[in-house]
Each structure stands twice: as C-alpha cells, then as structure tokens.
Structure 1
Amino acid sequence: MLNLRQLSTASATFEAEFQRVLHWSAETDAGIETRVAEILADVRARGDAAVLDYTARFDQLSVSSMSELELTRDELKAAFDAITPAQRTALQAAAARVRSYHELQKQHSGLSWSYRDADGNLLGQKVTPLDRVGIYVPGGKAAYPSSVLMNAIPAHVAGVPEIIMVVPTPKGEKNPLVLAAAYVAGVSRAFTVGGSQAVAALAYGTATIPRVDKITGPGNAYVASAKKHVFGQVGIDMIAGPSEILVLADGSTPPDWVAMDLFSQAEHDELAQSILLCPDADYIARVAEAIERLLPTMPRQAVIRASLEGRGALIHTRSMDEACEISNRIAPEHLEVSSSEPHRWEPQLRHAGAIFLGAFTSESLGDYCAGPNHVLPTSGTARFSSPLGVYDFQKRSSLIEVSEAGAQILGPIAAELAYGEGLQAHARAAELRLKG
C-alpha cells in the first residue's frame, strides 16, 4: 500500500502539512562542496592531466591522452547512421520542432534596435551571440539525447559559433542516441568527460578543452556545485534541483492519465516531486486508486514509490481558484492544467517553468518534442527565472551616439550629478564638450 499524503485546504493543519511537502533543502553537502573545490583547483592547475585522472577514477575510463576522449564529427555521424530508422525520424522531428520554436523566439526577442531622439542622439541596443558555450549532458544512470537538443539548438539558433559538449561515459559506454543528437543539433566538439572535472575544464580551459563563456545543462550534485563555484568566471544557466510536476485538475481527465503524469516526474529520482491539486474529492480518490493499480506495472516503481511517499501529495482544494493560488505559491517546474477549460484558468497562473494546457498536453510531450525548451527553473525559482532559451546565448550592448547639439543638453545634467557624487573628472569630461 502506497503511503501517499492526502491533504485538504479546509483542514486546520493544512498550512503546516503543506510546508512539509514543499520543504527541500537546496544546500549542498559540505563534503561535496569540499571535494568539488579540490577538483576545480586541480583541473585549473594541471589541466588535461587532472581531467584524465578524474575520468579514470570516477568513470572507470582509463585512456592515455585527451584525444581519446574527444568524439569526432565522423563518430557522431556514425552513431546517427547506426540508430534505428524510427529513432532517426523521431530525433529529426523533435529537433525540427525545437529549432522552429527557438527561431520564432529569436525573431520576437533577440533583435538589435536603435532610434534617434529629437536632438539627433542615437540610442539603442546591439544583440550579439556568445562566442563559445559548453553544454553538459548527464550520463550514467540514464542517457538524455533530448537534453542535447534542448541545450545545443537554441545556442545554434542564437548564432553561437562554437558549441562544446561534455558527457560522461562510465566505463566507456557511449549512448548512440546522445551522439546522434549531437550530430543533429550541430555540436561543434564533444568530449566524453563528466562531473566536476568537466565543468572545471569548460570554465578554465585546458590544452585540449577550450574555455567557454557559459555552461548550461543539468547534472548531479557535484555538477551543480561546480557550476555554482565557477559562476563569475563563466555564465551558467541555473542551479537545477529535483524535477517537479504539479497537476491542476478539475476532474474531467481520465484518472489513469493523471496518475501516469505524476509518475512521469516521480520516475526521475527519489527527490522528484509530484503534486495533484483538485477541488473534487471523489476524483482524487479515483486518481489514488489508479496510482495503486498502475504502480506495480512500472519498471522504475521503486523510485516512483520513494518519490511519491517522500515528496508527493494529493491536495483537495475548496475550488479551482484556490488551486491556482496554491500553484502560484509552489511555482512548479512543470504545471499541467488538466481541465476541460484550461484557458479559463491560465490567466490566473503567474509562476511556472512551463504551463501545459488541456488533458491531451502531457508534460512528456514538452520534454521531448513539442518545441519549447525543457530546461526549466525548479524549487520555486520560476517566481523570478525563465526556461532556457535563445536569450541565454545572447548578450546585449547598449548603443549611444551623442550629437553635438545633444551634448549641450546632456552635458550640464551629467556634470551636475557628477559633481554631486564627487567625481570631478566625470563632470569635466562632460563640460569640455560644451560650447563657450
């Protein structure tokens, strides 16, 4: 019997119980922090030699030179040719949809612009791509070709000239779908290196792995800690926590569908979170029955059980409006509006990494092939951050050209403020442009 929390917002103890469900410590274990700091310092000092040592130690992959860890374009193409026709078709279809979405994203938000004001001054913004980015692709327990597409394609669309991929291959086992995805997505160079040492190599550069300007992509606690340590030396996308799904249901969707959607995140790992919010108590009971019935059929049932019992919840709300309010408090990574009227509730939903509208929109479609990016903010950070996108691989420079007439107007303003701040050189630089 699954020990899954069932809460009610009408209960006097709801708030305390709800906070226990949400509680998750993002603090990294002190031992991990110390070890990561040592690895980063070692890679920074010894470069390739340290990367080879750690790859042998952690991935049981002993090679004599870094050239053996680099995947050539021919090897990526060979992996693409070797996968099944169905896999090739699926990979190319997903890549096309992801590319199409991010091309539209670039058109609508990634443009340079400028204008001249009444005094003839030119003001504007210049948008340029980063020179080189690194994408981290998880390996080991599972392989994620979809993560290759979601990280490399928006970088490619943004115009990044060089995309460096790192992926651990424990004991030298290379996943052909990951390699094929790198080929399809246009990865420039790829290395079979993972963990903190891979992040360090990308951040600092070695004789073989070039230094990048930004690192994106998820990983384990060591990878997350390493990204946090190197931030400032390079940019990073985010520090990702465990995966999350929140299903906002009005009782109109088949219970089996909702149960499986909850499973879809719970199967990631034991710390993943799956929550159902619904005002229909009978429907919650039917979903609970579906969970009990379907769980034994899942190959990863042990992981799902641990996740649901540890961090899952079925929450009975007073209304759909209240469910929307609670959803905004949670700010989930994935939010399914499993309703016959999804567009009625969507305007009330302010905080979520991605919002999936309607019963047919399973979160898994967004993970693989719908088009929008699946690299999303977790742990409530959707309150202030956004999905990975083209904009993460671009930077903006302000454009300012002041005319002679404009300098006569702006100069006295700047000088007055500069004198007020005690910065005389600033003031005099403005005053020297004034006539008379």
Structure 2
Amino acid sequence: MILRLLFITVLLLFIEFYAFQAIKSLIKIKWILISYQVISLLVFVFLLYSFTKFDRSVGQTRQTLFTMGLFLLVFIPKIILTLFMFGEDIFRVGSGAVNYFINNDSNTTFLASRRKFVSQVGLGLAAVPFLSLIYGMTIGKYNYKVIKQNIFFPDLPDAFDGFTITQISDVHSGSFDNPEKISYAIDLVNEQNSDMILFTGDIVNTFATEMHPWIETFNKIKEHKYGKYSVLGNHDYGEYLDWPSAEAKEENFVAIKKLYGQIGFDLLLNEHKFIHKGDDKFALVGVENWGHNFKQAGDLNKAAQNLTKEEFKVLMSHDPSHWEYEIKNHEKNFQLTLSGHTHGMQFGIEIPGWFKWSLAQYVYKQWAGLYENVGRYIYVNRGFGFHAYPGRVGIMPEITVIRLKKGQNVS
C-alpha cells in the first residue's frame, strides 16, 4: 500500500512538473506563476489526503464523487500537457546528442530551448477535456436522451407486433443531487406511453437508504398495461464495501430487494413470467447479476426452466458480458436480451449512425446500443444515473424505447 502510494505520488509530481513547464514557457508574469504553483499544491494535497482517507466501510459519498471529478478535471488536461512537453524533451535530448556526438558541433547548446508553439498546441488540446469534464459535471450528467429502437423478429407472436418496452438501467440513486432533474427524467419515462417498463438493475451504489429520498419521485412512474419488472445489478449486492458483519450485509441486501417493490416494480430473481396479449404470449425472463468479472448470482437455466427453444423470450440480465459468455449461443434461444451496467464509461464520442467510441469498448464487446448474433439481439442501455465520476461526457443518460416488430431486419 505504501509503495503504491509512493509510486502514484511520484507519477503525479512528474505530471505536475511537465504541466508547469508548459505554463512557464507561455507566461512570464511571476505572481501568476506563483499563484499557479500554490493552487496546484493545495489541490494536490487535498486529492492525496482524500484518496488516502477513503473508507471502504462507507463507500461512495458526495465527497468521493467530488474528489474523483476534481482529480479527472485537473489531471487529464495535465497528462495531455505532459505528453507534449515530455515528447519535446525527448526530441531536444535526441537532437542535442546528434549535434554534439555525431556532428561534433560543440558550439551549439546541447539542450535547445523549449518551443512556445509546442506549449500552445498542448494547452489548446488540454482545454478540450477540461471544458468537456466541466460540462459533464454540470449539464451532461442530467442530459437525458430518449433513444428509440425497432427490432425485428420473424418468430415474434403476432399479437406483439408493435409492442413497446421502455428500459431504464443503472439508477445509482446515491449519486443524485438534483430533484428537479430527476423529476424531469421520470416525466420523460411516462411520456413514452410504452406497453411495459423494465429496469435492469443497480438501484443504488451500495446502501438501501440511498434510495429513500427518491422513492416518492420514482413512484410517479405510471402503471404500464403489461407491467413493471426489474432485476438486480452488481451494486445491489453490497459487494464493494467492508461490512461490520455478514448479517449487516444481508440486511442491506434484503432492504435493496424491497426497494424495487416500493417503487412499483416486480423483481424477478432467476425466474420468468408469461406476458399475455390476446391468444399470444412471450416469456419475460429475469436473472440475478451475472458478470464475467463481477458477481455471478444469475442462474439462466433456473430462470428459463420449462421454457422451450421455440417460445419467444425477452431476457433481463444486468451485465452484457453474460450475453457474450452464456446467452448468445444458449440452446434455449433467447431472442432479445436487455442489459446495462457499462454506462458507456460515462465518457466517449457518439455520432448517431456514424461513429461510437468509448473506453468501455476495450472492456466489453457489447457496451452501448444494439448488437446481434445469428438473429439474437442484445440492447445495452447507457444508464440512467452516474457513478464514480460525477458527470457524463459524450455518453448521455438514456431512456430506451424498444419496439418489437414482426419480420426480418432489413438492415
């Protein structure tokens, strides 16, 4: 632990040193440079103190959210500056070595002076993530988007042609700080007038009590004709905390499961229910969390017990890695899976229909939007709330509306 802390401290000081070189090469006014150094030192000490004081028996709080946001806001731009300035130093040392040892030019200064242009370009590029992160923490985290998706199935029961499902996921209620914005989001959910609403897990960060101030707000989600159903997410199990006892952890878990009922959702725990419309039906299957690198409480076989391959199935499974490792080639043929979990890392670039990028794609093969494998689909919701970083840049909070259509997908 001490060795790791020492390494991180040295690395951050290295970044601070090179970021200051960029500032110093452009600004010559002494009091501004001193002010920059003092502010940087105070922020550095605050961050170091905050990270060392993180309490695993308490978990994420408003303070830890602020700390992470400040850390990213300060150091991502400085890392960009460091890459430019350190890269220039490598060039300066290399150029000096060539002149001195190969060209035998002893009259030229070994280390050339820094070029102002490099610092200007570095600062210009560093301003992009700096301003983006500020936007993400002030506006982006509540910039809800309604995304509508038609999905075609040749074996969809006739009565469900045009059937609509609203999906929300990853609420993380312990991170909320603006009741007005959450009420606006709930109004957006209700405006969709879908036949059914599904909630694919992570109602809290850790504690059941996080949701208590928001129960009344979420109870405003209107009744849907074909029901309101949910499953658990990885954060609902209280796995990321040092509990005083196993009993305390279990008590919290029981309380979290009750929360879903307190906001009007039927929680499916490795089970299924048939949704009937006219003479037709489909199976709504709900598994507990199953993640390749997270808790594996989900039991797909138990949840789909007695279901046949031919029956049409909509599966709720919080973590999309479950689809990759178990679901997409399962013999029971799960036609549609709805997941969340990734948040799209809350940071990325999306140009609808053209381009989609996030660090999440290096961790999850399916991380945002619709994916297909031999006629079986998964839709990964980008999340309703936020966690760790108190904002969203490029990957906005999502309310999904899926319309089931009979027929072949023309795309």
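Taken together, the values in this text are just the output of simple stated rules run on the coordinates, not laboratory data. Worth saying up front: this structure is predicted, and the values here are computed from it rather than measured. Cβ atoms are built from the backbone, for glycine too; each structure is taken alone.
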When mean count of other Cβ atoms within 10 Å over residues 193-200 is computed for each of 1, 2, the largest belongs to: 1
Per distance in nm of label points 7 Å out along Cα→Cβ at positions 97 and 377, the highest-valued of structures 1, 2: 2
Parent structure of the calculated result 18.9, given that mean count of other Cβ atoms within 10 Å over residues 81-88 is the read-out and 1, 2 the choices: 2
Structure responsible for 0.90, with FRET efficiency 1/(1 + (r/R0)^6) of positions 337 and 401 (r between Cβ atoms, R0 = 25 Å, to 0.05) calculated and labels 1, 2 on offer: 2
Which of 1, 2 yields 25.4, 88 [Rg and Dmax of the Cα atoms in Å, calculated]: 1
Structure from which 17.6 was derived, mean count of other Cβ atoms within 10 Å over residues 33-40, options 1, 2: 1
Distance in nm of label points 7 Å out along Cα→Cβ at positions 273 and 361 from the coordinates reads 2.2; which among 1, 2: 1
Structure (1, 2) behind the derived value 2.3 of distance in nm of label points 7 Å out along Cα→Cβ at positions 161 and 209: 1
Identity of the structure behind 0.00 (criterion: FRET efficiency 1/(1 + (r/R0)^6) of positions 9 and 121 (r between Cβ atoms, R0 = 25 Å, to 0.05), calculated), options 1, 2: 1
Origin of the derived value -12000 (helix-only ellipticity at 222 nm (-39500 (n - 2.57) for each DSSP H run of 4 or more, over all residues; to 500); candidates 1, 2): 2
